[in-house]
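*Asks:* Dropping the structures in below, format is structure tokens.
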Structure I
């Protein structure tokens, strides 16, 4: 078998329809590692390229939920269960005070999940 030095081919198309037709012809010819760039979204281009749905958004959502629930739970556990202090007659579960930390841990969990999910899936 002879080795080809051909690494890739690039083309420019005037209309989105021409790009879609070219992608379909290339896929029919047997090529599978394709990519296309356009300055605007083209309907059907992802399907024509054969791109699969990505799990990174779902992993990011789960990481954000875990971070938010974990942050709120940790604060509730510390303030209401482990070390309850009745200061000024406020309730032990003073959730408005928990909002900033809960928000920050939601963002932290989502960003870590997105980065590690992307690295694991690629």
Structure II
């Protein structure tokens, strides 16, 4: 367990929300595709795999983001402000992470990796 607000923290609720968000994206794609694209039934049924792939993409992206946040983004506890902070300082005790990426950097790299991994999966599946 880590302090609330620490970079890289993971909860069951957060992971479920990430998977649910991915599922909604996949469902939206499939539903819009059914109404706008003309294709054979076997192709249409194969498109249902997008729902599962999107759910895994959401979950995987969340885990990548958390892993990068926990390892590459500094988290410390400021004894003066009595809260978790993202930058080192004289009154800050390090909790976790290196001071390599800030939150924007973590988001960029996690989006890039998630996109690449999902794209490779799509090429392999479809």
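*Asks:* Can you say which of I, II returns 4.8 when distance in nm of label points 7 Å out along Cα→Cβ at positions 51 and 99 is computed? Provide the component values of the computation, followed by the final result.
*Replies:* Values: I: 3.7; II: 4.8.
Structure II accounts for this read-out.
*Asks:* Thinking only about mean count of other Cβ atoms within 10 Å over residues 27-34, which of I, II has the largest value? Write down the numbers at each step before the final one.
*Replies:* On the way: I: 9.5; II: 13.4.
Answer by largest value of mean count of other Cβ atoms within 10 Å over residues 27-34: II.
*Asks:* A value of -21500 was derived for helix-only ellipticity at 222 nm (-39500 (n - 2.57) for each DSSP H run of 4 or more, over all residues; to 500); which structure in I, II was it taken from? All intermediate terms of the calculation are to be shown ahead of the outcome.
*Replies:* Values: I: -18000; II: -21500.
This value belongs to structure II.
*Asks:* Work out the source of 29 here, i.e. which of I, II gives that when relative contact order in percent (Cα under 8 Å, 6 or more apart) is computed.
*Replies:* On the way: I: 29; II: 26.
Structure of origin is I.
Readers should treat all values here as calculations from the given coordinates under stated rules, not as data from a laboratory. In this text, all values refer to a predicted model and were calculated from it rather than measured experimentally. Cβ atoms are built from the backbone, for glycine too; each structure is taken alone.
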